[in-house]
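Every number here is computed from the coordinates shown, using simple stated rules; none is lab data. Treat the numbers as computed from the prediction; the structure is a model and nothing was measured. Cβ atoms are built from the backbone, for glycine too; each structure is taken alone.
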Structure 1
Amino acid sequence: EEEESREDLPEVNFVVKANMWGSMVALTDSLDKMLKPHKDELKYQIVKASTGTPSSSDIDIALTTMSHFICYGVDFPDREKDHLLSKGLKIIQHKVIFSVLTQVSEHVATLLEPHLEQKVEGEAFVKQLFSVKKKRKSIPVLGCEVQMGKVSVGSLVKVLRNGEEVARGEISGLKHFKDSVKTVKKGQDCGIFFTKQSNISKKDSNEEGEDDDEYDSDDDDETQILPNDVLLIYTVEEKPRKVGEPRRVI
């Protein structure tokens with residue numbers, strides 16, 4: 001199973017050419033040190049490392065293994081550049097090792113999973129629970145007042161009780177009075193539909209007869225949402241990572 005999961009990882013290969021043996025060793029060691037922290041996130045390999053100007057054999061190896069070319073202190077033949085670039089491969093060349101590593105780092109960063117960060121959009125207070133009818137089935141609804149920011153369809157929700165998180169969900173629909181709306185702002189009352197309606201307690205709820213085909217429910221989650229709970233409304237944003245950074249998932 002582990003081998004199968006690694007098959008799905010992004011892959012990056014390199015062919016390294018340097019002007020001197022010592023420079024080549026220093027560069028390959030630096031590349032390995034840079035990439036090793038991400039060995040569980042991507043597959044990488046230095047397919048070949050040697051000294052001197054890139055030869056036809058080196059270029060053939062790069063094309064066969066889909067390897068990017070790193071030239072440290074040597075020039076890549078102009079006549080071969082277009083061929084390599086047309087295959088989507090990069091040619092990284094510089095006389096300063098720091099510049100080479102910076103360019104490699106920038107490319108590898110594009111292959112890493114981004115950070116996921118929470119952006120709070122609003123807060124709502126659960127005032128009461130009720131339900132609507134959908135094809136003879138009761139669909140629970142949270143009767144809420146938006147106390148901060150806004151509430152939008154598609155936003156994610158953390159349910160807080162006495163300051164502690166007790167459930168999570170996603171807003172699949174909103175009602176403002178009898179109207180279906182996309183967003184409700186601070187100071188307004190609304191009815192909130194979750195993608196997992198089982199988070200909502202059906203105890204002591206008031207049932208209203210109404211046909212509504214927009215919403216669905218899922219009764220697998222035993223966690224109940226109760227009056228006086230607080231809904232923290234948020235979205236998740238992707239943030240680019242730098243090489244060497246552990247992934248943050250908030």
Structure 2
Amino acid sequence: MGWAGGMDKRITDFMTRLRQTSDFDQALTVATQGLENLGASTVVWWFGDPDNNNIWSTCPPSWFPYYFDQGYWLYDPLVRHCQSGVRPLVYGTEPAFTGQLHPRARQAFHETTEFGMHSGIQVPVRLGSGVASGGVNVGSHYSAPDLVRKFGEERLPVTHIMALLAHDHLAGLLGGTRVETEATLSPRQKEVLLWLAKGLNIEQIAERLGLTRITADIHIAKAREKLNAATREQALAIALRRGLITP
């Protein structure tokens with residue numbers, strides 16, 4: 001995932017700070033500052049359905065009431081991505097990205113540039129059952145091409161894991177947006193997740209443990225199922241937050 005040789009210190013430090021928080025507002029501040037330290041100029045946290053107003057952001061306070069009043073969310077491709085996608089989406093406000101969008105969506109993207117949001121990374125959060133449970137938007141004042149160059153392969157996976165870690169922690173403090181079940185991972189499932197945490201890909205993990213690629217994938221799939229996670233990155237974030245593995 002981009003930090004072979006050990007889990008990125010930014011993630012472990014971030015996780016430590018999150019664990020020291022016990023109320024939502026305090027955790028929200030720590031989580032938002034963590035993503036801002038990676039280069040975010042705006043951060044949006046969304047929990048549950050997009051129309052339930054469980055949204056916290058560093059955008060101007062008037063933005064989201066206006067956004068919903070204008071009905072922009074009905075046409076917003078970032079909302080649709082959180083409802084159907086599982087991987088981070090890098091987007092921009094340039095015509096190359098917005099040219100094929102509904103006019104209402106183009107207008108919304110144009111208006112976000114007025115407060116410096118020119119591009120970003122949309123991280124969807126889904127349950128293992130496929131149900132959308134929210135998302136995190138890491139906005140930037142860079143153009144989309146500049147964002148890709150600055151984040152690249154090194155910072156994007158760190159941003160992804162930190163966003164998932166924080167969303168899971170915040171959802172638990174918020175209440176009502178996540179059903180947390182007891183999960184017992186097998187020693188092999190923990191081992192595979194630990195190597196994933198250290199930046200190895202599935203092929204490297206399989207080789208390190210003397211497994212086939214298929215067997216390593218099965219261990220990841222079982223861990224995802226037990227943790228009700230839609231992706232391996234989400235399974236890793238949940239296992240880290242719950243202390244099921246320690247990198």
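I have 19, 15, 11 for semi-axes √(5λ) of the Cα gyration tensor in Å, for residues 45-100 alone, calculated from one of the structures 1, 2. Which structure is it? Attributed to the structure labelled 2. Here helix-only ellipticity at 222 nm (-39500 (n - 2.57) for each DSSP H run of 4 or more, over all residues; to 500) was derived from just one of the structures 1, 2, and that gives -16500; the source is 2.
Could you figure out which one of 1, 2 the value 22.3 for Kirkwood radius over Cα pairs in Å was computed from? Label of the source structure: 1. Consider the structures 1, 2: one of them gives 20 for relative contact order in percent (Cα under 8 Å, 6 or more apart) as calculated from the coordinates. Say which. Considering all the candidates, the number was obtained from 1.
Comparing FRET efficiency 1/(1 + (r/R0)^6) of positions 77 and 173 (r between Cβ atoms, R0 = 30 Å, to 0.05) across structures 1, 2, the highest figure comes from 2.
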